[in-house]
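Scrolling down, you'll hit the structures one after another.
What follows is calculated from the coordinates using simple rules that are stated; it is not laboratory data. Please read these numbers as outputs of a predicted model, since none were measured by experiment.
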Structure I
Amino acid sequence: MKIEAFNHSDVGLIESIFRTRFDINRNYLLSLDSDSLLFPFRSEAVLHHWSYHNTVKDHLPHSLRSFTHADLSGEPYGGWEHPTCTQRGNFLGHYLSACARIYAISRDHEIKKKSDYIIEELAKCQQQNGNGYICPIPEKFFDIIESGRRGDIWLTPYYVSHKVLMGLYEMYKFAGNTKAFLIMKGMVGYIKRRVDRITDEWMQKVLDIEFGGMPEVLYDFYGETGEQQHLLLARKFEHRRILEPLAKNQDFLTDAHGNTNVPKIHGAARAYELTGKPEYKDIAVNFWEIISKTRTFATGGSTGPTPIHPRGEHWGEPNLLKATLSEPDQETCVTYNWLRLCRYLLRWTGDAKYGDMYERALLNGIISIQNPSNGMFAYFTPLKTGSSKNFGTPTDSFWCCYGTGVQAFADLTSSIYFYDDESVYVNLFIPSEVCWSHSAVVIKIKQENNYPEEPSTKLTIQTSDGPVSFGLKIRIPWWVRKGVETKVNREKTVGDFVPGTFCELKRAWKNGDIVEVHMPMSLYAEPINDDPNLVAVMYGPLVMAGLTSHEVEFKGDKVDLEGWIESASEGPLVFQTKGQTTNVKFIPLYKVVSENYGVYFTVT
C-alpha cells in the first residue's frame, strides 16, 4: 500500500449533512423488524429438513422437532424479500454489514444488540440445516445452475450467498461477533464441497450467471485463515472470460452488465493485496481507466440502456454516452461498487485522481439517491431531461440498491482520511474527527466546514504530547480553477496547489494549530463524451440539475457560464439562467427529491 485507510473506529462524523444522512440511515435500519428479515432463513431451515427427510415432523430426529412453522415469527417483507422472489433474503447480508459499520464508527449499542440477535438466530437456522448451509433460498437453486438447465428463471444463488457471507464477515471484522465468523466458516465449507465436485471448465460456465462478490469475500476469508484450501476456493470463482481480457487492457465491456462485473474486479483487487501478483493489479487499474475514460457521466455513474438491454444496468459502446441518457440510468449498486474500487486504487497509489472520482460519485451518485425525508433509496438516477427520481418504500422494495444503499450511508467515514508512515491525507471534506497514533503520540484532527455549501474547510490539530512533526496532505480537487488558499494559524502558507494532487503542509504541529483551506468553486460546463454541445452544468464537484419537465436548449458561452447563469436569491447553491427563451433554475442533483429535472443540456 502507498497509503492506508483508517479503521472505522478511528473516524467519527460530526454535525453536517453527512451526519444527518448517516443518522437517517441508522434510524431506517432500526425501524425494520428482525424477525421479518429472518423469515426466509427460518422458512428455508424448516422446509429444508421437511424435504430432506421426506416425512412428517413426528418422525424427524428429536433434535430437529422443536424447529417448526411456529418459529416463523414475523411477517415476510415485500418486494425482493417476498417469499416468491428468488432473490429473497439477500438484503439481510447488506443489513448486517451496515449495522457492523455503524457500530464500529459510533459504538451504537442499540444497533449492535439488534444485529447480534440476528446472528444468534442465523446460527440456529444453520444448526437446523445440519450441513453448514445458511441461505434464504432452496439448495435446489444451486443444483439447477450447476446443471446448466436454468432456462429463463431468475436464479442467482451465489449472488445471494455472497450477501450473506459479506454480512457475516463484517459483523465479525467490524463488530467483533465471533459467532458470525463460525457461521461463515460453515457456509464456506458447504460451498467448497459443492464446487469441488465441479470441473474448472464447467465452473466457468456457472460463473456466466451473476454471482456478486464471491471471490472478494472468499479472499477475505482466506486472509483470516491463511489456509491454502481457501485460497484455491477463492480462485475457483475468478471469471476468466472477464478478467483475462482486462489483464491485457482489452475493452470488451459493451453490453456487459455493470453490477455483475464490478464485484469481479473487487475480487481481483483483494487477490492482489493478498498474493502480490501484478496481473491482479493490472485488471483493476485497466478496468478503472476504461470505465472512467469512456463510459462515465459527469455524476460519476456509468450504466444506462443499450439497444440489447433497455433496463439501464449495462455499459454501451465506448465514448457514446449521449444515446444512453434515459430514466433508467446510473444504477446505484454500480456507483457504490465503483466507489469501493476507487478506494482500493487510492490506497495502492496515493494518486489523487481516485479521490477526485470518489468525491464526484459520492456527492452526485450516492448522496443523491437517498430521500432525505425518510431514508428511502432510488434504484436509478435518471439523466434524461424531464425525469424524476423514483424512491422505494420502507418494507415493499428491498431492491439490490436498497442493500448497497444502507451500506453506503453506513460507510461515509471510510475514505475521508488515509495515512502513511509520515503523513495524514485529507481526501474528503466531510466534517469529522480522526485519531492517529504516530511516533508514540496520539494525534487528533477535527475537520469542520459547511461543505459543499461553502468551499472551505478547517482542520484543528490536537496532540497528546507537545509538538510533533508530520505531513498534512490535502487533496486539491480537480474542479478548482484558481485561488486555492491555505492558512496555518491565520497566516497564509506557500504551496504547490495543483488541482488533482495532494498538497503537503509539513511542520512540527502544536496542540491547537488550525489549518484553513479555501477552494473557490465556479460554474463550468462538462460535455458528454460524444457531443461537445451537450453539457452538464457543474459547480465545483456538484452536478447542477436544471428543474424542468421538458427539453430546453440554452444560448451562451460554454466556457463562460456566468454570462448566462447567475446566483439566485434562494441560497448559495441555487442558480438561474438569464436571457433565455425559457429560463431554468439549477440546484445540486443531491437536493432534488420529487422535482422533474435534467442533467445534460444543449448549449449553442
Structure II
Amino acid sequence: MLNLKYSLIVDAYEKIEATTKRLEMTAYLVDLLKHSDPSSIDKVVYLTQGKLYPDYIGVELGMADKLVLRSIALAAGASLSDVEKIYKDKGDVGETAEHALSKMKRQFALTDFFQVQQAGKGELTVEKVYDTLDKIAKATGEGAQEAKIKYLTGLLKEATPREAKYIVRTVTGKLRLGIADMTILDALAIAFAGGKEARPILERAYNLTSDLGFVARKLLAEGLAAVKEVKPEPGRPIRPMLAERLASPEEILTKLGGKAAVEFKYDGERVQAHKIGSNVLLFSRRLENITSHYPDVCEYILKYLKANEAIVEGEIVAVDPDTGDMLPFQELMHRRRKYGIEEAMKMYPVEVKMFDALYLDGEDLTLKPYPYRRQKLSEVIVESEKFKLAEAIIVEKPEDLEKFFEEAIEKGCEGVVVKSVTSDAIYQAGARGWLWIKYKRDYKSEMIDTVDLVAVGAFWGRGKRAGKYGALLLACYDPKEDVFRTVCKCGSGFTDEDLDKMPDMFKPYVIPHKHARVDSQLKPDVWFEPKIVLEVIGAEITLSPTHTCAKDVIRPGSGLAIRFPRFTGRWRVDKSPEDTTTVDEIVEMYKKQLRKIEEVAPA
C-alpha cells in the first residue's frame, strides 16, 4: 500500500465543500482518486460516501455528539464545558473539533508536538483513519461507549485540526459533501477508464453489486474489461428495478406495445432473497439486511425454492392468521424488531409472493426478457400456501387490465404492476424505466361512515379460529329488486366471545344452498338465510370484479366492495335485513369519495 495521506482526502473535501458546481466536484474527486492504489481506493470511496462498507453489510457509524465532544475535550486537553460552549457557538461538531484543537492548549508542549510530526508518527494515513473508525463502528456490548471514546480520542490526538474536522463529521454521520454515487462513478470513469463514456459499464457493475468500493478496486486492479464481466453474485444484493407510472390502462398498453403481463402489486415489503446452499439472506428494497426479521421466510426459501444458488425477488405480505386475508403494510412493520421475533411470527404471520428471478445456479438472468425470467422462476418454485408466485395474467385489452386491477384492490393490494413481454424486457437493475409501469390510484380516501350489512354466508377459520367461523360474507340491500347483494368478506374486529357465540347465533339460519334473495358470485363454506345484521366500517369503497353490489352501475362488469372491512362490535338486533344499508347508499358513498378526490387533486 502507498500509505495514502489522510491530508490528501481533507484537501479534496475542503475544495468540494467550497463549490456547488458538479463538474468542479468531479474534477477534485478525480484528482483524489488518482492518488489511490488498488489497496486504498475502496477505502477512499467509502469514506467519501460517509461510510465504511456498502450499505447491505449493515455496519454503521453514527457516534453520538455527546460522546464525540468528550473525545474532543480529551484530545485537546480542554474541559468538556469549554468544548460544549464552542459547540453551542459553532453548531457543527466538525468545526468544534477544528477550533478546539487549533486554539486550546494540547496536553503536551508544542515542541514535543512538532517533534512527533517530524518523526512521521503524527501523519495520519487513510488506512489508520479507516481502521480506527472501523473499530469504533464495531464496538458493542458492555464498555462500548468508553471504547469508542478511547479510539476516537487517540485518533484526534494524531490529527491536525483540519483532519479532526472531517474525522468527527464522518464518525457522527454528518460528512454531507453532496457527493452522489453517480458523481463517484463519473470520477472513476474519467480517472481510470478513459472518460465518462465508460460510465455505463461501471454503473452496471455497481447496480449488480451495490458496492462502489468493489467496483473501484476491480477497475484499478484489473481494468475496465474485468468490470464489464461482473455478474450477479449471491450475497451481494442487486439494486432493484423500479417502475414508472401512468394513469390509465389505455396509456399503459399503448406504451408497452399492446400486450403485457399484469401482476398484483402487494401492500407488503419487497424482498430480494439470496440462497447459497443452506444459507439465506434477505434484503429490503433499500438493500438493508432484514434476514433476522423473517426467519419463517428463510425457511420457506430453503424448503420451496429448488435451486442451490439463487437471487429471487418477491413481496412479503402480512396475513390474518384466522382468515388468511392479506393485511395492510402497517401490520407487517410489527415484524421489524430486534427482540421477540418468535412472538412476532405468531402474531403477524406472513406469506411470500415471488415475482422475479435474477440469478439461478450460475445463470445471470438480468439480461433475459421478463417472460423467460418468470418461466425460470416458476420452474424452481414449489408453490405452497405460504410461498407462491405472484398472481399475474397476460392482457391485450384495457378492460381486462382494469378488471384485474379491481381484483387486486379488492384483495388488499395497492394496485398492479404492468410489465413488458417483449424480447428486450430485461431487468434494469437500479433503474426506473418503461418496461415496468405501476397502475395504482393516486389518492388516499377514508370511509368515515359505518354501514349496516346482513350476513349471507360464512367461511371456516384457520389457526385459533379453526372449527369456528373465520369470516362472514356480508351484503347490502337492493330495494328495487328485493335482493341482497354482496359487498365484502369481513373477518376483522370480532372478539373471542363473538367467535364463540357465532355458530349458535347463526345455527337457526344455516341453509344448504344460496338463498333465493341473495346475489353472490362468491361461494362461502356455509350459506345463511339473510337475517342477522351487523355494523361495519372499512378503509374505503372500491370497484370490484367479485362483489355484486351496484354491478354494472359505475362500470360494466364491476360492482362495489368495502376494502379492509372491520366489525365495529355492534350486532344490530334492532334492524331487520331490509333496514340494512342500500345499494344506492353505497353508490353515493363511492361517488362522494370521487368528488373528494377531485377537490384535492392538483390542477
Structure III
Amino acid sequence: MFDFEKELANLPSDPGVYLMRDKNDTIIYVGKAKVLKNRVRQYFRSHTNHSTKVKKMVSNVARFEYMITDSESEALALECNLIKKYKPKYNVLLKDDKHFPYIKVTMGEDWPTLLATRRQENDGAKYFGPYQSMDVIKKNIDILRSIFKIPTCKKTFPRDIGRDRSCLNYQMGKCFAPCLGKVTNEEYRKIYEGVCAFLNGRHHELIHEYEEKMKEAAMKLDFETAASFRDKITAIKMLENRQKAILTGNEDEDAIGLARYGDLCFVLVFFVRSGRVVGRREMRLNDVGEMTDSEILEIFVKQFYDEASYIPKLIMLPHALEDAESIESWLSEKRGSRVKFHLPQKGEKAKMVAMVEKNARLAVEHFKLTKLKQETAKKNVEELAKCIRYEGHLRRIEAYDISHISGTNAVGAMAVLIDGSIKKSEFRRFKLKYVEGADDYASLSEVLYRRFSHEARTEDDHFSDMPDLVLMDGGIGQVHVAKKVMDDLGLSFPVFGMVKDDKHRTRGLVDASGREVELPKTGAAFLMVANLQEEVHKYAISYHQKLRKQEMTQTALDLIPGIGEKRKAALLIQFKSVENIKKASVDELCAVPSMDRRAAVNIYAYFKKEEGGQPI
C-alpha cells in the first residue's frame, strides 16, 4: 500500500520531474518542479483552489514517483520527453490534425537533392517549413527550380554523370545539367547552399552575391553567364515584391498568438525570417477550459519547441510565462545561443502579435464552419440512406464515369464521398488498357474489375477500403454492368445509376430492377448526389483532355518532315509551346536557330492542314 504521508514528507527540495500513476499503474500525469516537495505537496494538501480537472486527476492517483535533476532546464527537457513518450491522460497535448509538409534539402549527402516530405529525421538534411499544404510546397519548389535551374529528373549523382546526352530542360535553359559532367561537386553543393539561403529568407545576401558574379562575368565578356545571374536576380526580386515585409531587421523571430473556443484553444506560430513571414503553423490544444492563457502558452511553448527543427533567437508572445526564465534557459541550451521571450506592447512587433492572434481567431471560425459542414454532410447521408432504404451508415460512396471522343483516349474515373464530403485524395483515374472503340459498357467493366479485383485491393491501400454504396453515371445498363462485375468477384454492394433529364441534369437514381428513386429536388440528398455526379464527370473529362493534350504535344512536331530533336528543342525554346508554334508565320519560324525555309514551310503547312485551312 502506498503511504502518501510518508512519501510526501520525504520529498526532496531539488528540481525534478514527478509522475502520477493510477490504480493500474498507468502514468496519468507528468509535471516538472523547481522544488519537488513544494510542488507535489500542493496536489494533496488543500483542494479548494484546484480546478475541476486537477481534482479529478488527484482522485485517481494511486501513487506517485519522481526523478531528481541537476537543474530546472534539465527537468524541463525530461518532462517533455516523458509526456511525448507516455501521452498521459491529464496532460494537455498538442493536437496536430495533419503532418505539415517541409521542404527537405539533403545537405548531409555529397550530391544534395531537393524534395517535399512530411517527416523530419536526424539525417543531416536541412528542413524548411512547415508549410500549410503540399500545393504551397510545389509552388515554392517551382520557384526554386526557375531560379537555381536545379534538375527535375530522377537521376542519381555522381552515378549517372555522363551516361546520357542532355535533356530538353537543359536545351531550354531550365537545368544546369550536372549529368553532363560540366559541374564539379563543389560547384554543385554551392548551388544547393544558395537554395538553403533562399529558403532561410536570405534574399538580400543572394542578390548581392549574384550581382557580383554578374559583373565579374560581364567583365570577362561572358554575357551568357551574366544574363543567367541577371535572370536569377529578377526572379528573386519579383518574389520579394509578393512577400510583405512586416518587420525591420535581419533577426529570425517567431510570433505566437492564441484564440479560445470552449474547451479548445487554437495556437498559431508565424515564422518571420529577415522581416518576412516565410511560414506558419496551426496547432490545437483540447480540454483547456479552466486554464489561463499564460498556462496554455507555457504548455504549448515547451511541447512545440521540444520537437522544432529550428529555434529562433526571439519568440514574441501575447502573454507572460510564469516559468519564462527556466524555459528561456532550456531553449538556449537546445539552440546553442541565447533565446529570449518578448511581450511587445507597441510598434511593429506588437502589430505582428496582434495579426497572429487575429489569424488564430480566424482558425476558430474555420473550425466552427468545418464542424457545421460535417454535421450537415452527416444529415445529407442519412437522408440519402432513407431514400434508397439503406440500413446503416453510408460512410463511403463511390461514383464512376467514362469519357472518350469517338472511342479514342478512353478513360475511367472514380470520385469518392466520405461521410458526405468530397474526398479528392481518394479519387482515382483509369487509362483503359484492353477496350478499343466506343464501348462504354466494356470500358466500365474494365474499370470496375481493376478497382475491385483482389490484386488491386492489395496493391493500392485506398482500394482496400470498400464502399457502402456504388453510383454509376448512367442508367440501368451501367447498373447491370456493375452488378455483373460484383457477382463475378463475389462482392455485394448496393448499386444505383445516376440518371439525368433531357437537359442533362441529375434527375434521380435507378436500381438494377429499373425502379427509380426520386430524390426531392430541394432536398440535401439530391444536391449531394448531383454534386458527386458533376465531380466524377469533370474528373473523367479533365483526364481525357490531359491525355489528348500530351499526345498532341508529344507527336505533332515528330510527325513533321525535317524536324528532328535539335530543331524541336529550338522551336520550343523560342515559342514556349506547340500552341504558339501553330500560330507562327513562316518568317517567324525561319528566324529560329537551325531552321531553314523548307522546314518552316513544312511546319506551317502541317498545322494549317490540321486546322482544316488551306496550306500555302
Rg and Dmax of the Cα atoms in Å, for residues 235-282 alone, calculated, reads 10.5, 31; among I, II, III the input was structure I
Working back from 28.9, 83 (Rg and Dmax of the Cα atoms in Å, for residues 203-514 alone, computed), options I, II, III, answer is structure III
The value 7.9 for mean projected area of the Cα convex hull in nm², for residues 315-386 alone, derived from one of I, II, III, belongs to structure III
